[in-house]
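Dropping the structures in below, format is structure tokens.
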Structure I
Amino acid sequence: MNVTIYHNPACGTSRNVLAMIRAAGIEPTVIEYLKTPPSRAELERLLARAGLTVRDILRKTGTPYDQLNLGYSKLGDDALFDAIDKHPVLINRPIVETEKGVRVCRPKDLVKDLL
């Protein structure tokens, strides 16, 4: 099974999800998205597979979310994608992709249905 995890090693939930994937006997492709952020096209593809919007994956805590006024409801997707492009820390994590789908695995147990 091919598994990709968009991972932040500083995040406990992300580390736990990665450990759960490995405990299932799978060595995933690990993308440290702060070092290698996904392109807008890649994010759009992941969101489409997950049935999510760009607003659904925005992380508020520990990010410039408030300073950038990203909670303003009239901001369109282009502005949100632009903010993510400049500040990849705005991506909520971990995002896991398998043949079964794509999910933001918060809480960590959400990964089980993808394995």
Structure II
Amino acid sequence: MKDPEHLIKVEKAIQEKYGDEAIQNPKANWDQEKEKEYLEQIKKIAKTEKQKEKVEVEGVLMPKKLFRKESKRTCPECKIYSFDMKDDLYMAKFKCCFKCYIQYVEGREEKWLKKITS
């Protein structure tokens, strides 16, 4: 059987290490004024979060979740939409799919990168 005084010993150790406030009941320093201030802060945060969720489109606020992120899966060179994961790598670095990389870029990377950055 465990020591019946175990909880008291743990509480004392916490008190010695972290101080008296660490073992107090959280409601001990809470009053109506703090509760009111807390609720106002919560309302303010909720209001700003709701405003962030809306996007203005031609003067009308629209929910942001209706819009999708633009897809960058279409190669600007060959205009083919790709689901291939390796194309993602080439699209990120060279702004073209793997097939266009092989055809137009391979061996001319520096020249190609200058072309797409200018």
I, II: which one has helix-only ellipticity at 222 nm (-39500 (n - 2.57) for each DSSP H run of 4 or more, over all residues; to 500), as calculated, at -14500?
II
Hey, Rg and Dmax of the Cα atoms in Å derived from one of I, II reads 30.1, 79; which structure?
II
Comparing structures I, II by FRET efficiency 1/(1 + (r/R0)^6) of positions 42 and 106 (r between Cβ atoms, R0 = 25 Å, to 0.05), which one has the largest value?
I
As an exercise: relative contact order in percent (Cα under 8 Å, 6 or more apart), calculated from one structure in I, II, equals 10. Which structure is it?
II
Entry that produces 19.2 once mean count of other Cβ atoms within 10 Å over residues 2-9 is calculated, selected from I, II:
I
When I, II are compared on distance in nm of label points 7 Å out along Cα→Cβ at positions 34 and 98, the highest value belongs to II
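Just so you know, all these numbers are worked out from the coordinates, no wet-lab data involved. As the structure is a computational prediction, the values presented were derived from the model and not from experiment. Cβ atoms are built from the backbone, for glycine too; each structure is taken alone.
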